[in-house]
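Next up: some structures, all given as structure tokens.
Only the coordinates and a few stated rules stand behind these numbers; no lab work does. As the structure is a computational prediction, the values presented were derived from the model and not from experiment. Cβ atoms are built from the backbone, for glycine too; each structure is taken alone.
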Structure I
Amino acid sequence: MKYLVMVQGTQADYEAMRGKPSEHSPVWSEKDMQSMFAFMQAVNDDLAESGELVDAQGLVEPARTRHVRAGKDGRPVITDGPYSETKELLAGYWVLECESLERVTEIAARVAQCPVPEGSPDYPVVIRPIDNGGGDVCG
């Protein structure tokens, strides 16, 4: 079965990684960034070697997000960032092909151990099974 494994973050977290701390997101040093990247690369390498990795991507900061909605007149309503008031958003993801929910949970538990600076927010790693049933997602 395929699963989407997601990590979360906020605009403040991305800014802290660029050296601009906030009340909830301490500054990341170059060593912190290198540790995080090395950890994630090791996870990706292991998943590729096991054949479970379908795709993995980190996403750019929420301030570069665009929301598109259907307007009442049928024309799109487009809103750009920044979204500093927004709570957690998707920061990165893996699409994994795993034999069981237990296995993907083991992987998510490993991802949750990613090194971060002391005092950083503690976000859950979210697992969502991917529905391959061909259902209509637009309802």
Structure II
Amino acid sequence: MSDLVERLRAGGWRMTAQRRVVAEVLDGEHVHLTADEVHARAAARLPEISRATVYNTLGELVSLGEVTEVATGGRATRYDPNTHHPHHHLVCAGCGVIRDVRPGGDPMADLPDSERFGFTLSDVEVTYRGLCPACAPS
């Protein structure tokens, strides 16, 4: 489970009603919403919230490193609040659903020195693609 709201409070982020509702909408495990989905869910809780406020808040959360943008190849960017819990993504090529996965091993160590071209690695992003049970042929 994401601890986004608690992290933001602990970090002293000014928690307006609009910011709070965006953070609450994003909070949770396997949460990978588009900006429009965040806006729709936030507006259900706080009808006066504007699309611009949602976009600005998402941008600020990304800048703070509290939310990451997840690109899923040709689909709308999604926002992931689980930035402090190392994980990869499993993406359905059919419907686009995303799940957080934590396979064993160290992906940083999986790249041999001969393939690093002198780079000093700082991060690894792995995306597994396939079909979820609802999209897979029977």
Seminar exercise, completed: Matching 5.6 (distance in nm of label points 7 Å out along Cα→Cβ at positions 75 and 99, computed) against labels I, II points to structure I
Problem set entry | For mean count of other Cβ atoms within 10 Å over residues 11-18 computed as 19.1, the structure of I, II it came from | I
Exercise. Where does the value 17.8 come from, among I, II, when mean count of other Cβ atoms within 10 Å over residues 27-34 is the thing being computed?
Worked result: II
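Can you say which of I, II returns 21 when relative contact order in percent (Cα under 8 Å, 6 or more apart) is computed?
Comparing all candidates, it corresponds to II.
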Exercise. Distance in nm of label points 7 Å out along Cα→Cβ at positions 35 and 51 was computed and gave 3.6; which structure, I, II, did it come from?
Worked result: I
